[in-house]
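**Student:** Please go over the structures that come below.
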Structure P
Amino acid sequence: MKDLHLIVVGKLNDKNIEELERDYFKRITAPKLFIHEVKAHSEDLVKEAREVMSKIDDIAKNENPYIVLLMEKGKQFTSVDFSKWLSGVYERQSMVFVIGGASGHGEAVIKRAHFKLSLSELTYPHKLARLLFVEQIYRAQTIVAGHPYNK
């Protein structure tokens, strides 16, 4: 089993959301999730893409991760289907998920991605998208384990 990485453009900086995220984060046992924050550049997609690509390169030193962009026009799953898809991919290789900045993803990041994922047709602030993603990773873990959390 490989690791999961979440790269987020910008800092969380919201104590209430941070506390909720920490609660889910400490429950996640397998796969292991690492969160990496990279600097936002006032909606300059080229600079933000450089930050994201640099972090991906750091993560990818010893492996070739499967890169997934979280974006509005990506594939949507039910929680059960997401759990199946996730476990099918991360058993083969580590995964890097990316939440872009306020203007989305830079072209270099889009070209490098293997998959595009949408949490919903609704648009969320990045802080909430991050929290929802972490919760869905925890939920996926409980589905695989047969835990009643998803009921």
Structure Q
Amino acid sequence: MTTIKLNGKTVVVRSAPDTPLLWVLRDELKMFGTKFGCGISACGACTVHLDGNSIRACSYPLSAVAGRNVTTIEAMEHDRIGRAVEAAWIKHDVPQCGYCQSGQVMTAVAFLRKNPHPTEQEVVASMGANLCRCGTYQRIKDAVLDAASSLA
């Protein structure tokens, strides 16, 4: 058994230590907001925060997160930056299919936490590793910049 702190609460997980965090979150802990996209850390759909930093949950084994703080999209409604990003996402009508959006939001929140006053180029560079099959990159960039502005 492994203990992690999930969205501020300590939980005990029964999955094997080599189980990818993504499957622990979805299958055992029923946190369905974190999506499976590629399974090789290439798309960003499974992005969560580990001790405040963005990680790809598909490539982190449970053993690598033991005793650490894991935050998923489900906790963003209780996070000041998360709420600002979600509001900007709605304002700019970012999602089309919506599949990548939880990973996009989690990346944006971690980025804005580290860089609260980004330039357009910094946003593009930071968000560029998250893929959007619908191609809403302009709206994503605008929403991140708007969220930063609303938090200033």
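Read-outs throughout are calculated quantities, based only on the coordinates presented, and are distinct from any laboratory measurement. Note that the structure is predicted; figures quoted are calculated from it, not measured. Cβ atoms are built from the backbone, for glycine too; each structure is taken alone.
**Student:** If distance in nm of label points 7 Å out along Cα→Cβ at positions 80 and 104 is calculated from each of P, Q, which structure is the one that comes out at 3.3?
**Tutor:** Answer by label: P.
**Student:** Out of P, Q, which structure matches -10500 when helix-only ellipticity at 222 nm (-39500 (n - 2.57) for each DSSP H run of 4 or more, over all residues; to 500) is calculated?
**Tutor:** That value comes from structure Q.
**Student:** While we're looking at this one, here's another question. 0.50 is what came out when FRET efficiency 1/(1 + (r/R0)^6) of positions 16 and 56 (r between Cβ atoms, R0 = 30 Å, to 0.05) was calculated for one structure; which of P, Q is it?
**Tutor:** P
**Student:** Now a separate question. Of the structures P, Q, report the one carrying the highest value of FRET efficiency 1/(1 + (r/R0)^6) of positions 24 and 120 (r between Cβ atoms, R0 = 25 Å, to 0.05).
**Tutor:** P
**Student:** Of the structures P, Q, report the one carrying the highest value of relative contact order in percent (Cα under 8 Å, 6 or more apart).
**Tutor:** P
**Student:** Quick one: Rg/Rh (Cα atoms, Kirkwood Rh) came out at 0.97 when computed from one of P, Q, so which one is it?
**Tutor:** Of the options listed, only Q reproduces it.
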